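Chemist: In structure tokens below, several structures.
We did not get these values from a lab; they are worked out from the coordinates using the rules stated. If you're wondering where the values come from, they're calculated on a predicted model, not measured in any experiment. Cβ atoms are built from the backbone, for glycine too; each structure is taken alone.
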Structure P
């Protein structure tokens, strides 16, 4: 069977899970969701970022590598909620730049990331969700995850900037950029036949 990998990338609260669910329903794609709930360090990380940043990022990296291997072996076309590339190019890099990871921790993380990269198949299509900080914070308040509520706007803005920098040099696959600033953007997608036709090209 001819299968493809579609990845959905974007900041927290940008609407990735909603889009994955929409594509699952619309095209019967097999969804692979971000494994936040399985990270035993996440709650501690949000309470003491410097103490738990390295442990949390290593857990995400190893777990996400396992997810990538699973979706590559799946016989049908899949849609993935956030990639391993974002873990390294956005979130780990942000923590390092903020001084929450030491130079040694950063170097160890990058060595592990670069060691697993040759074993990861890039997506056939990347959907990049762009969303302003104001809308992201509104969604974070609405979904009610206590560990996210206290994140300052500056932290979210830094992540947005890192996403823009990364996608300015991203060349692993074709990219479709979606503006998700509207709260009901998924409902609007139904009317964007040109977008759905673009996605169907890769199915």
Structure Q
């Protein structure tokens, strides 16, 4: 069956994206960060032919991704509800095949992470990529022979989302990937910039 990768994104309107980050570095800088990094992520992941890439956007309309990001693939609306309801809708409604969902504000995600998630789904029903803030940057489901969504009672937008989802899944049903850093505030942003600087100069310490 075809593998499906979903990138969840918010239309990058000035003043509506990365508000916690904007409080620390300014609205324009936060908007530029989100728009640039989401575009780079889509470019990296959508050109890999091992999966079909979907862009799931919110609000559902009237986004025109071609004007904002280098993406010409399949686009769907996230619909209403909390994050669990929106992810659950994608997991249930996409065409047959394993599904991996990632966020659009984790700059370090690349094709090897997605490939590792799909490989894990050959062995287990679910895969999670934990984030350092207690959330997660990736969730994937085999979706066969059936899917039982693990989002009931999950405390979103806090340090408990990963643990709550893992509890719902049961430890024997899920593979776990490496921890990644979400860029939520100014401290996260500064660490990310320092990592880029060290990488560009070849520093290892």
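Chemist: So if we calculate relative contact order in percent (Cα under 8 Å, 6 or more apart) for every structure here (P, Q), which label has the highest result?
Modeler: P
Chemist: Which structure, out of P, Q, was helix-only ellipticity at 222 nm (-39500 (n - 2.57) for each DSSP H run of 4 or more, over all residues; to 500) derived from, given a value of -16000?
Modeler: Computed on structure P.
Chemist: Once distance in nm of label points 7 Å out along Cα→Cβ at positions 57 and 105 is calculated for all of P, Q, which comes out largest?
Modeler: Q
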